[in-house]
Structure P
Amino acid sequence: MVDTEQPGQPGQLTVRTDVVDGIVVVALAGEIDHQTAGSLREALDLPDGVAPHVVLDLREVTFMDSSGINSLLAVHQTLAQADGWLRLAGTAPAVRRVIQLVGIDGVIDCYPTVQQALAH
């Protein structure tokens with residue numbers, strides 16, 4: 001498990017990474033915006049030898065702007081090119097609305113819970 005937690009300050013993004021049955025689970029908390037998108041990209045830069053299968057747990061993400069959307073799309077594309085996938089799980093209503101408005105849910109599979117994302 002890799003833990004890159006930052007102090008819980010407004011505008012910060014906390015990132016916690018774990019591996020469940022060979023799938024990388026990245027739990028995020030806070031805001032994904034221009035200032036924090038780099039932390040998201042770093043967390044999703046998988047080391048060699050790790051299966052390119054990632055579930056993003058977004059239950060505690062309170063805000064996401066276009067920087068977050070762009071990061072998700074870039075990671076999705078990178079993982080797909082490596083014969084992997086990215087799945088989103090547990091999006092809070094405000095974040096889910098952004099994902100739906102820009103059509104990310106038509107490109108990246110979204111699930112109500114991490115357990116459902118891991119099972120599919």
Structure Q
Amino acid sequence: MKDIETREDIALLMREFYNRLLTDPAISYIFTDVAKIDLEAHLPHLTDFWELSVLHTGTYKKNVMQLHLDLNSKEKLTDTHFDVWLGHFNQSVDDLFSGNNAEKIKTRALSIATIMKIKIHTT
């Protein structure tokens with residue numbers, strides 16, 4: 001298996017990851033009923049974020065934490081939501097990629113989820 005090396009690799013990962021999230025009833029409603037995301041419009045933003053995070057290229061400028069704080073004000077994000085999110089993220093990475101960047105993106109996802117849980121539960 002190859003490592004994550006390009007924006008296209010991240011786009012592939014995000015599509016696979018969100019396909020999993022949107023079919024899991026434990027979390028899908030947050031995206032479909034609460035956030036009401038348009039997946040095709042949302043995927044480039046997700047790809048921008050992870051491209052900057054892992055490959056250090058791109059121009060992502062949104063405040064990810066604020067977006068999730070706003071979402072939490074509509075629907076409380078629980079530890080279970082974060083665990084499900086992280087499980088699907090890691091499984092998507094493992095099914096598609098192997099290597100340093102694959103491990104890096106999983107570590108970053110864990111760090112981001114941990115920080116968000118702390119900030120959401122203390123606000």
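Each reported figure results from applying straightforward, stated rules to the coordinates on display, with no laboratory input. All of these numbers come straight from a predicted model, not from anything done at the bench.
For this structure, a couple of remarks:
- With helix-only ellipticity at 222 nm (-39500 (n - 2.57) for each DSSP H run of 4 or more, over all residues; to 500) derived as -21000, matching label from P, Q: Q
- Comparing relative contact order in percent (Cα under 8 Å, 6 or more apart) across structures P, Q, the highest value is found for Q.
- Among candidates P, Q, the computation of Kirkwood radius over Cα pairs in Å that gave 14.8 used structure Q.
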